[in-house]
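The numbers here are math on the coordinates, done by the rules we state, and not lab data. This structure is a prediction, so every number in the text was calculated from the model and none was measured. Cβ atoms are built from the backbone, for glycine too; each structure is taken alone.
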Structure 1
Amino acid sequence: MATIRRLDSRSAEFRAELSRLLAFETAQDPQVDAAVLNILADVKARSDAAVIDYTQRFDRSSAQTMAELELPHATLKAAYDGLPEAEKQALSAAAERVKRYHEHQKQPSWHYTEDDGTLLGQQVTPLDRVGIYVPGGKAAYPSSVLMNAMPAQVAGVGEIIMVSPARDGGEQQLVLAAAYLAGVHRVFNIGGAQAVAALAYGTETIPQVDKIVGPGNAYVAAAKRHVFGVVGIDMVAGPSEILVICDGETDPDWIAMDLFSQAEHDEIAQSILLSPDVAFLERVQASIAKLLPTMPRHDIIEASLGNRGALIQVADLDEACEIANWIAPEHLELSVADPQAWVGKIRHAGAIFMGRYTSESLGDYCAGPNHVLPTSRTARFASPLGVYDFQKRSSLIMVSRNGAQTLGRIASTLAHGEGLQAHARSAEYRLDQP
């Protein structure tokens, strides 16, 4: 029988209880950290040879050369062509929707000219090369390929390199087919910290990238954390989260399954429901008990709900929105009669799913917006992955002779005030002599 916390916002201990529920230990495991630092240093020193050694050791690969670990583009196309028709159509539809959504995010360059002829503006250019990490292990994530690579393609990134531990059979084919649709240029069957190191530092075979994106295990997360600064990264993501605000009118089975959809990721995922209707909370709890035994991953779901899940009674939907802003969830469902009346009250959320028919799972796969989202309350200051993460902005400044007279005097005064005489004189040299 699944146990899930019941909290009440009227309780004097509510905020403390909620804080304990949201708490997640982000400190890096010292053993993981030490192992990752050794791998990073080794790959930096021995390049391809180290990557091959670690791939043999950790992924049980028999490859002796990097050429054996790189998949030709023809293999990606063959994977797509060989998919069952239903999978091919679903993957293609998802790819097209993700691409169309992200095309709206493209940022143009711009400039304006002042009265004295001075031009100021911003030039937007894509990154030259990015690395996409796609997890391996027990599951395949073609959706992760689309969500990470497609915005890079739309942004105009010159080269997209994907790394992912090798899999067998149909799962591998789906991932490779997604890479084909998303415009990935090169694919290597390598994973772990060694793959992150290869992308960050470059090897004889794998060129250094400008940014690394994509989720991974604790070793991958630690490696990304350590190479940040050498290259850019998207984020270091925590456990998956869903927060549902419901007015009590949605089918309780639907809400229970929405909570399951994140709980099934792992035992430390978080699923929370806020509702002012206590009878509805009871019905959802009954649905959880009824539906859980039918789920293939019921042990994981049960552990997740017991560890970090909660059904919370609130005073009204206004208070639910206030609590949601404090939680700043990765995924927020507004399962209410008029979601547009409430969405303006939400300030902090990675993605907002509006209305009773908008399950979070649609966002994971095919709605269009990116499913790479800020977790662990970072939605207070962070945003979903998008085209803007694969573009950079350069300021444009072209000062006219007349403009230099005005700006030069301002700069000179401020530079002398800071005690930086060379700055001042650099501006003063361009002033017309009286």
Structure 2
Amino acid sequence: ITLDENVENIRASVAHIVAQGREALFDAEHFFDGYKANPEYALTCLHAAYEAGARWIVLCDTNGGALPSEVGKITEAVIAFGIPGTHVGIHTHNDTEMAVATTLAAVDAGARQIQGTLNGLGERCGNANLTALIPTLLLKEPYASSYETGVTLEALEGMTRISRMLDEILNRVPLKQSAYVGSSAFAHKAGLHASAILKNPTTYEHIDPGLVGNRRVIPMSNQAGQSNLRRRLAEAGIEVPDKDPALARILDRIKAREAEGYSYDTAQASFELLARDELGMLPEFFEVKRYRVTVERRKNKYNKMISHSEAVVVVKVDGDKKLSVSESMDELGNDRGPVNALSKALAKDLGRYQDLIDDMRLVDFKVRITQGGTEAVTRVIIDSEDGQGRRWATVGVSANIIDASFEALLDAVRWKLVRDAAWA
């Protein structure tokens, strides 16, 4: 069709929607690329929709390649052409990792509707991420004092939980480096950074993490000092007096364990259990007597080769031995692997503690070989989550990957019991 026919189609379509008593929104797909190719015609299309009664004229960076300076200038041109900013929206994609920046550039230029998605979910590299945009609009100037978003500061405290809830629904591992809501967004390496954070959090934190429902993390390693150690213990609800000899013992154990291949920078729960053990504050909820894992490769009834994992775990709880057997099959009959089978068997019957771990699930599993050759040592980091939305990481080290995995699984269960059991 001709350019003029296209403009008439836009006008007639919007007019039809408005005649039905509906609120019309004109999404101008490929607008910024179209504007750069033919500014006059791109603006004519927008104006046709606006004159026909569209409530919103949404400028779309469909290819995700526009830069913030371009988006700002072009949005200003749209408003100068006669479409008020109160009717202009912005819809950006993240192909240059600038979707949030280009969105804010449009807002600065006068746009008043933002289109985005939770966690930046979207085609290719995603869309403008609302978990970054909403906190920025509510907490950063000049936006915080200039605009009304309809989102309260109380509601903002649920941002991290909501972000992780979506990832859970999608069965995705949350991105630790996500702004505001990532588990590493407020993590500080022990040493100078951690020391500065203790004195003045604003030295390395641009906001209070609690404002978005996140929390500060100071990883523990053999570089940690006693002041940082006491602070980390206090966050875990463990008060240790200054200069207590146990502090030095804990640091010595961390140093020795890290020499064996352990890493507590990303395994906060295992660190807490180590410290509690040294302080005599770690009860023995149960004892593992033995475990066995088998993996079989065989043909199914359709003559297709499949794997089948099974785990047996024997634990002793309150003097009683309990044997649990679990397969690692999902609802479609696919094998989920030996570690999954071990996890299910371990959490199958812990006697009077069972109710406390029923809402646990394994959400991430990372393996690293810390030494090369035939003497290689395997380090396993497991991330777990419970029904309250709490996430914790544990570590296991062994020359045997299954043994390292089981150690990390044991720590995950013990940490959960320590936090939830009324054992004191």
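Suppose you compute Kirkwood radius over Cα pairs in Å for every structure in 1, 2: which one lands on 24.3?
Checking each candidate, the match is 1.
Taking 1.4 as the value of distance in nm of label points 7 Å out along Cα→Cβ at positions 178 and 330 derived from one of the structures shown (1, 2), identify that structure.
Clearly, the read-out refers to 1.
In terms of mean count of other Cβ atoms within 10 Å over residues 82-89, which of structures 1, 2 is highest?
If we compare mean count of other Cβ atoms within 10 Å over residues 82-89 over 1, 2, the biggest value is for 2.
For the read-out relative contact order in percent (Cα under 8 Å, 6 or more apart), a value of 8 was computed from one structure; give its label from 1, 2.
The structure behind it is 2.
Among the shown structures 1, 2, from which was the value -11500 of helix-only ellipticity at 222 nm (-39500 (n - 2.57) for each DSSP H run of 4 or more, over all residues; to 500) calculated?
Derived from the structure labelled 2.
Given that semi-axes √(5λ) of the Cα gyration tensor in Å, for residues 282-409 alone, derived from a single structure, equals 44, 18, 14, which label among 1, 2 identifies that structure?
1
Of the structures 1, 2, report the one carrying the highest value of mean count of other Cβ atoms within 10 Å over residues 10-17.
2
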